[in-house]
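In what follows, structures are represented as structure tokens.
Since every read-out is calculated from the coordinates, none of them should be taken as a lab result. Everything numeric here is computed off the predicted structure, so don't read it as measured data. Cβ atoms are built from the backbone, for glycine too; each structure is taken alone.
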Structure 1
Amino acid sequence: MPSTPQPSPYAVLEGKLAYVFRDASLCECALTHKSWTNESQEAARTDNERLEFLGDAVLSLVTSDLLMRRFPEQPEGDLSKSRAAIVNELGLARVAETLLLGQWIFLGRGEEQAGGRQKRSLLANAFEALMGAVYLDGGFSAAFEVTERLFMPILAELHSATSKDYKSRLQELSQARLQMAPLYTVLSEQGPDHAKTFEVAILIGEKEYGRAFGRSKKEAQQNAAERALVIMEGQ
């Protein structure tokens, strides 16, 4: 009598990804933090850092392609800023949270006790590793489809945001959702008087929503507001 195929231990996560791994060990590796391998006796298991390196490149390429298709008239500089606003630690952690990725990660006891499952950096790294695993398991087309599906809501909101002044749009959105206005804080000024660079952060309440550089305070504020919009509108 033939044996019944065993369900994947990652079936729920695969359902959220809309992708089923042929090689479950790739998924397992992507979810393995180095703190787990440092404490585990399972010598055959490696951590996710190499997959994270690969996934970072995959996400950069896919989001670049998606942005060029969605914004055919935008110059390179604007496309680069849009990509940076999406593929950063906070943006990737937000997508990871939609997958409930934290509950799947293999962590060492110390990292677990330190709240590792909620750490933005850890979630972002695990998500990059997962996209690297999808690429190795199913090729570029699979990685493209999964990334496009997960990032489409953010891209759609980004498209809407570009039609208006970023600061004005953020003001409207923060007032409507949080009943608070954004506070712009200059973090640093660098360079000579004739070629200064400003770094500005945005706080809404006690939470930081974005920071960016600009050649003037106004430009830095607009760049920071653009990043904050991607985060807020993706929530």
Structure 2
Amino acid sequence: MIQLAPADYAAIGLSVKIAVTAVAISLPFGFAVAYLSTFARFRGKLLLEAIVNLPLTLPPVVIGYLLLVLLGRNGWLGHLLEGLGIRIIFTWKAAVLACSVVGFPLLVRAIRIGMESIDIRLIQASRTLGASWHDTLLSVILPLSRRGIIAGSSLMFARSLGEFGATIIVAGNIPGVTRTIPLAIYDYTASPDGEPMAAALCIVSITISVVILLFHERLNSRNREGT
């Protein structure tokens, strides 16, 4: 039987909170970028796609370091926010930002796949009947992209739960504040008697990830079947 300490439940709850918040914040931007990549024609489109997918190729610690430089006390954005009384670094908000950056490409890619599966004739019919682009967006593209949105959100959620490298750089490992499941496991593995607790958290993490991935694969299967 899995036995968890109160601090472990706090880490699990914080991980879920950070993952949900990261997905919620990223979703509007992910939808917009996917829309531009799928339907828009403009100069710099390839550059946009390269920037969006860059976190897939960069080590998470590099992303964390860049965020630290940007949002730190000496960074231009961090200095500006500090003047407004807003502190990001070494708070759970920094972990949300790290997860948002790392998981964003997965979100955009899934939404884009959903949009590319839309029959272009439906969009053309909507415009022919006099609908404006935003009416077409809300009444045709958005509803028909819902499975891609759900799939991308689930993938980003799972990725956020497992985020370690960028989080520990930009948010630290503060118990009850920024310590997520991966950071708690890291702490337990560094402790001589922490192996059982690390194993318990690993089981929790694997269970959550398997459930999310099964849901994602089920959704993909329904998309292929056209149901």
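One table, with the values for the structure above:
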{"item": "Structures 1, 2, by Cα Rg over 2.2 N^0.38 Å, for residues 87-206 alone: label with the highest value", "result": "2"}
{"item": "Given 2.2 for distance in nm of label points 7 Å out along Cα→Cβ at positions 23 and 95, calculated: source structure among 1, 2", "result": "1"}
{"item": "Relative contact order in percent (Cα under 8 Å, 6 or more apart) - structure with the largest value, from 1, 2", "result": "2"}
{"item": "Identity of the structure behind 2.8 (criterion: distance in nm of label points 7 Å out along Cα→Cβ at positions 135 and 199, calculated), options 1, 2", "result": "1"}
{"item": "Of the structures 1, 2, the one that -24000 was derived from, the read-out being helix-only ellipticity at 222 nm (-39500 (n - 2.57) for each DSSP H run of 4 or more, over all residues; to 500)", "result": "2"}
{"item": "Volume of the Cα convex hull per residue in Å³ - structure with the largest value, from 1, 2", "result": "1"}
{"item": "Which of 1, 2 yields 10.1 [mean count of other Cβ atoms within 10 Å over residues 71-78, calculated]", "result": "1"}
{"item": "Parent structure of the calculated result 0.30, given that FRET efficiency 1/(1 + (r/R0)^6) of positions 63 and 111 (r between Cβ atoms, R0 = 25 Å, to 0.05) is the read-out and 1, 2 the choices", "result": "1"}
